[in-house]
1. With relative contact order in percent (Cα under 8 Å, 6 or more apart) coming out at 17, pick the structure among I, II it was computed from.
2. As an exercise: Kirkwood radius over Cα pairs in Å, for residues 250-385 alone, calculated from one structure in I, II, equals 17.2. Which structure is it?
3. Rank structures I, II by distance in nm of label points 7 Å out along Cα→Cβ at positions 42 and 330 and report only the one at the top, that is, the highest.
4. One of I, II was used to calculate helix-only ellipticity at 222 nm (-39500 (n - 2.57) for each DSSP H run of 4 or more, over all residues; to 500), giving -9000; which?
5. Could you figure out which one of I, II the value 65, 49, 44 for Cα extents along the principal axes in Å, for residues 122-345 alone was computed from?
6. Can you say which of I, II returns 40, 28, 17 when semi-axes √(5λ) of the Cα gyration tensor in Å is computed?
7. A value of 0.40 was computed for FRET efficiency 1/(1 + (r/R0)^6) of positions 170 and 218 (r between Cβ atoms, R0 = 30 Å, to 0.05); which of I, II is the source structure?
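No lab work stands behind these numbers, since they all come straight from the coordinates. The shown structure was predicted, so the numbers you read here are calculated from the model rather than taken from an experiment. Cβ atoms are built from the backbone, for glycine too; each structure is taken alone.
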Structure I
Amino acid sequence: MENQKSVLNISDIDNSLSGVDTDKIFSQFRRVRRMTIELCEPLEIEDYVVQTESFMSPPRWHLGHVTWFYDQLLKKYFKDYKPYKQDFSFYLNSYYQAFGKPFNKSRRGTISRPTVKETIEYWNYINREVSRFFESAEMKLNVLKDFMLAFNHEWQHQELMVYDLQHLLQDQYQPKSVKNVPQQNGVSHKKEMIKIPGGIFELGFDILRWKDQFAYDIEMPQHKVYLNDYMIDNTPVTNGDYMEFINDGGYTNFRFWLDEGWQWVNSNKIEAPLYWERDENGSWFKCDFKGKRYIENFSNEPVTNISFFEADAFARWAGKRLPTEAEWEKAASWDEDNGTKRLYPWGDDAPDELKCNLLESRIWAPADVFAYEQGKSFFGCYGMIGDTWEWTGSEFVAYPGFKSGFAEYNDKWFTNQKVLRGGSFGTPKDSTRNTYRNFFKAHERWLISGFRCAKDA
């Protein structure tokens with residue numbers, strides 16, 4: 001591998017993905033796998049095995065784990081399948097007890113085998129076997145369902161890789177492709193709170209209306225909730241807004257913080273969002289995928305890498321609160337004129353680069369909060385899909401009438417988690433919608449997480 005700029009590139013997978021390009025699901029498989037490779041192309045071989053903290057995973061593990069998921073499906077459905085020569089399950093399993101005792105996540109960076117070379121060989125072998133399976137098999141509904149789950153699983157890990165790459169490399173990571181934020185159309189914009197009418201609201205994914213759209217079981221069933229009239233910010237909180245909170249002593253005044261949050265701030269000596277640092281003159285800067293950037297130069301971007309505790313403290317400081325997930329979803333999805341919900345803030349059309357900033361946009365940072373005029377909701381809320389996930393005040397619990405559709409998946413985490421909505425610049429376009437429920441613990445901030453505020457009307 002000497003003298004190669006990249007250990008893994010697109011050409012490495014072309015041969016292993018030859019075959020039935022015209023088949024819709026296989027074409028989707030190719031697209032999913034190519035994006036994972038694109039994320040890995042800038043890496044040196046040493047980067048693949050490093051684990052900087054217990055919460056992140058080395059890129060090698062992500063590559064192997066998403067491949068292992070397809071491996072299990074082939075074992076289940078493909079009679080002609082001959083498993084790869086080595087059993088990587090012990091290392092590549094994540095938390096699925098049905099496949100044996102998972103390897104401790106915090107120690108994924110402590111072993112050197114399987115090697116990066118073996119992992120790539122495994123990746124290519126499984127790609128070829130999936131190709132053979134799609135060419136030979138009748139795609140029954142249960143098979144399609146499981147492979148769609150596998151695609152969505154890999155999309156989730158693509159975003160996790162973005163988080164991990166930022167923690168691993170920060171401004172040393174050089175994305176293969178970087179695009180500019182779309183130019184604003186000259187419309188005058190104003191940050192303000194918008195009044196949302198209350199009443200009965202159908203929360204969750206409408207499986208009858210969007211029957212051809214994938215959704216997780218945790219987004220269902222759609223059910224009635226009652227909302228009082230409320231106000232919600234038309235944009236996420238920006239870096240400039242958050243700087244005011246810092247300068248006003250937000251991190252040193254216990255009155256704004258939940259007790260557990262206050263203990264977390266003090267025990268960890270937190271004084272700013274993750275990745276923010278001061279230079280010798282006291283000016284705040286951030287090292288991210290865009291390089292070393294001073295906060296004052298991108299003050300109108302949504303603040304990111306914020307914990308729930310920090311978001312909640314800011315809201316209290318501002319005399320507001322975090323929205324519930326029902327309030328967030330109504331502001332994002334409800335079309336008052338037609339009396340219907342939208343799958344995305346702008347309608348039911350799939351995301352594109354004129355409406356929102358997602359992974360395929362390849363911008364690699366949040367955009368200006370008013371950058372996507374075409375992507376605003378009926379009520380005039382900007383940035384509700386893409387840029388940054390938004391914390392809500394809601395606990396991640398099952399909806400009334402919940403029935404698990406995927407054994408040992410998201411419903412394992414119905415405890416001590418907070419709901420986030422919307423998606424980020426690291427979220428694949430097929431991996432989010434107005435009803436999608438992301439979830440993390442209140443202290444976590446390595447994810448691309450921000451927030452907007454609400455208050456009672």
Structure II
Amino acid sequence: MGDSSLDEALLRSRKSVPDDPRLERIYLGVKEMQEFSKMSASELKALESDLLKRYEDFKSKNLKLDMSRGKPCKEQLELSMDMFNVLKSSEDYLTSDKVDTRNYGGVDGITEAKELFANLLGVSTKEIIIGGNSSLNMMYDTILRALVLGVPDSEKPWGALPKVKFLCPSPGYDRHFAICEDLGIEMITIPMKSDGPDMDLVEELVSNDESIKGMWNVPKYSNPDGITYSDSVVDRLAKMKTKAPDFRIFWDNAYAVHHLYDEHDSLKDILAACKDAGNPNRVFIFASTSKISFPGAGVAMCAASEENINFIKKHMSFQTIGPDKINQLRHVRFFKSVDGIEQHMKKHAEILRPKFETVLGILDSELSGKGIAWWNKPRGGYFISLNTMEGCAKAVVSMAAEAGVKLTNAGATFPYGKDPLDRNIRIAPSFPPLDELKQAIELVCICVQLVSIRALIK
């Protein structure tokens with residue numbers, strides 16, 4: 001995407017601010033500085049001196065703390081260890097329809113797994129494929145297949161076109177954007193609002209540009225903002241007129257059951273909405289148990305219309321003889337039901353919630369009321385999205401790294417690794433132990449303040 005297109009998208013986001021309290025807080029926090037902006041240069045210098053002492057104290061500790069990726073911690077991984085004890089005899093390896101999971105076959109997954117995860121996602125067993133351990137792998141394959149072969153509604157393969165574009169709500173998931181870069185797909189940044197992507201901009205773009213073939217979405221507890229799409233956004237995505245007849249929504253529902261609290265967000269059924277709108281083939285839904293059981297040994301799934309699923313299965317039959325059916329069976333025997341998964345996730349929440357509340361508490365105590373930062377307070381997912389003053393995020397990340405705390409690269413949550421406002425930092429609280437997490441986020445807050453002061457007095 002060219003700079004002019006990016007600037008236009010950002011201009012659209014700024015114009016949307018009055019209708020969006022979340023963005024309003026972001027922009028007003030930057031443009032109408034309160035506490036720090038009202039301080040004199042000498043006051044800021046004195047504060048800088050105090051903060052530098054704290055910063056140097058952290059540097060002297062020779063920390064090696066990592067908050068760069070949203071990985072489950074050891075305690076979370078331990079929750080699923082009994083899964084390895086559910087298959088013990090030769091008979092245990094047989095499915096309900098007497099398929100021996102140790103052998104070849106079953107390109108779309110075993111019956112029990114399709115039943116369990118179809119219930120979890122609210123689709124029929126004819127509308128789902130159970131794969132290997134990686135939903136990202138399934139997403140990549142789906143796009144690559146479309147480039148080579150098209151999709152059921154395509155007049156020609158996407159790769160035969162002069163240009164293919166994807167809409168990318170941002171801040172978003174860096175690995176989605178990496179897929180597009182790897183496959184030569186042009187990305188268009190779509191600003192996020194409090195209830196999902198800027199749908200006015202989305203509708204305008206897809207209605208006028210046939211080369212826009214897809215759109216990335218993390219619709220529930222989004223990475224990194226923690227936003228859940230509203231019913232209105234889901235309906236507009238399902239109903240909108242697209243110039244490309246084979247336009248596809250890539251619905252990465254990675255955090256579908258990753259609640260932090262008993263009172264949690266709900267997400268409207270996108271496949272049902274697409275069917276109701278007369279666009280049954282519009283959406284590919286992806287999910288996995290990567291952060292439910294084991295990131296390296298989970299189960300991934302893709303749900304879509306029967307026509308989409310049959311098309312995928314046809315071509316998968318040339319690609320593989322079948323997934324790891326033993327692992328699928330282990331998961332089914334361990335979780336037993338959707339309720340079993342939900343009860344399991346409450347155990348995850350008990351581990352994660354104190355970490356999120358610790359980070360949020362320190363952010364509040366260190367940065368609230370200073371007019372230099374804004375952050376989300378998610379009810380689920382794996383991330384906290386921290387927004388600094390414009391032009392400060394890279395410096396904060398670099399300064400934290402110098403003192404031993406590794407964060408996600410500034411800009412990673414935007415296409416091409418370029419945050420146009422250099423503002424967003426993704427905080428991943430899940431992996432570090434609580435004592436390390438406290439140190440890490442305190443250091444980040446010190447860095448935010450130091451960088452902000454220097455930006456104000458330069």
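1. I
2. I
3. Structure II comes out on top.
4. The value was obtained from structure I.
5. Computed on structure I.
6. Traced to structure II.
7. Label of the originating structure: I.
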